[in-house]
Structure P
């Protein structure tokens, strides 16, 4: 049985390797990006670049969006609807606010379409390797319909009804953002107190403090390599979305608020850097203190 035609909207840092994996698995892909050159760059091997959103989604049974934010996704939905057949499944894999995801579900359902909000975690390396964690919100039948596509990209879990995928992603990003900041504090403390921060990291990696973030982002901090990966501006957007969801739920999240302020302090000049640049934000409020001796490697 032939695989369904897929429209893939958003050929950025994450979207590019995801689209290439789907094409490699045999999906006929119609790619679109606001900067057309990015979609044109991956043409071939089952991928056709659409000149517009309408062009990309026409005839597609599944639409995957991997865009900058909820506003971009909602704009793409409005642009796409005139060319979409009833029953088309829209899978939004972007990171958006919970309320935006709920609006997307309602808008698409009102036009006879199906929808999953299915944000991902794992970064560019996970997208390239097909090991993304995919958190899906929607109905079980729609999740089952998307399961073969998800299997190409990573490991998917249905976490609840529409909007729940974004809630799970916000929880993920809360942990990521706060933990990166705490790892930066630990390494700076080790350095300032006279220990070897690299040796301290090695010593604690196998204990309760061990984590993927200590492994990956700790190494980036020690090497002072801030080429992304996940970007400061994306992490800051996610942290603001966490705080918005917390406010809507009547919650106060003090550690999230503190980490958000840290990312905000460097977003203007380091927004494109890896979110391990939380170390640079910390060093700015601790003049004269620095992890390691090497130069900063920035995008």
Structure Q
């Protein structure tokens, strides 16, 4: 199998590109949109490529030549800090004057230092008594898609790829994001609202790390997809079981524990970087 090396970043200086061509012992350098593809590269040079790209602040990935987005059947994505630029629960907590406290728990859980269900219980409890209108304020004023998100989803739709948004956050946000981006599936946790106030708890089946992986596994079965036809994208430790369900795992601006286990890491480009690894079908 012929392997290509994809290089991308905010800027890819010509000297770095030429050096990587030499390091990877590639054949040709081809421009692919904002990215570059070094054809017939040697995967045995992975370590040297990684060192140079880290110094040059470039994203990289060895990919099978000829692989297309249309080869994929399911694209599964985390929401907070992956598809969107915020952690919704941290922003909700801001309205209760407890953002720093809640954000510290979120960050610790994302690094894998705290059991996720326990971290969720603690953070949701901190929201008890907050007016539910804060949810609309967060959605309207603070929720923004990460760069390339809309382009990636539109490309997946064009190539017939099913899209799944699975989040340890809340249905208030995932349902609205699903509608805006015309995603096929979305699963998350349900916040309890009583008398117009957040009750400080969730209800129904918990969507945690195991729950996220379970939804990916179930959809693989229902759609009749082998693991190789699934891409999963995430940024935190709670995404690791979901990433393990996919044939291709992508760490997006992720915590070190996630990057160490993912097939690819995008640290310097937006979600459009996925399309450099998996170009649109023709």
Structure R
């Protein structure tokens, strides 16, 4: 994100791994290491570049981005755009959506733009609900049900296509054991050999499972967990330098570099957004109003 923004950032209670953002910006660039992004353009138009792909989003469009590649956005025929976003850690998303016993797995849409007005309207309602005080259980259930409608797909039988292969990888016991070790010891200097021994799998197969399930290799998944841990520590008021050490980063600058790349703002900016008056929406005079269009 840039300084030409007016954002509210918060972490809804009872929704592990979720970060909500609402407001105005004129530019963004993120390189997710394990965070999936779902967003709704409220006003204005934007174009997003991801690799060689260019995507145009207008007001009312819903989009979903997996964690496999960097993407950046800028205004399209407007001075900026307003949006509602939810960033969800891949591991948390998998836990909310994947249900092997029910024959359902996690699968991202083939295109980032979701052509479903009803689902978009429900997302707007969900996002507004996450801004209001509510029991943690209610928040978690409402979020999980919406994510399941978007990402939950029946597990395929027979020869698996790439999307179904990702769902199957999520259900693999070797991946589960390795993921649990990384989740429990995210700050530790783990080796791929130890990870493979814990998983009961070869190093090559384990790396392939991580790429299929989360779009990133094991070390990038570990980085995502460290960033998630750092976020929690910052939200609790832990100083940035201490949060960096506790989360497994070499120092504050190491955390700064990866945090900004993954989320679009620095740790200090994140803390400021959480603590500022924007938090209660007072600076968002009319957050869903149309924007000026550039002719």
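Rule-based calculations on the coordinates, nothing more; no lab input. These numbers were taken from a predicted model, which means no experiment stands behind them. Cβ atoms are built from the backbone, for glycine too; each structure is taken alone.
Give the label, chosen from P, Q, R, of the structure having the highest value of distance in nm of label points 7 Å out along Cα→Cβ at positions 96 and 224.
Q
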**OP:** Given a value of -13000 for helix-only ellipticity at 222 nm (-39500 (n - 2.57) for each DSSP H run of 4 or more, over all residues; to 500), point me to the structure among P, Q, R it was derived from.
**Re:** R
**OP:** Identify the structure, out of P, Q, R, from whose coordinates mean count of other Cβ atoms within 10 Å over residues 248-255 was calculated to give 10.6.
**Re:** P
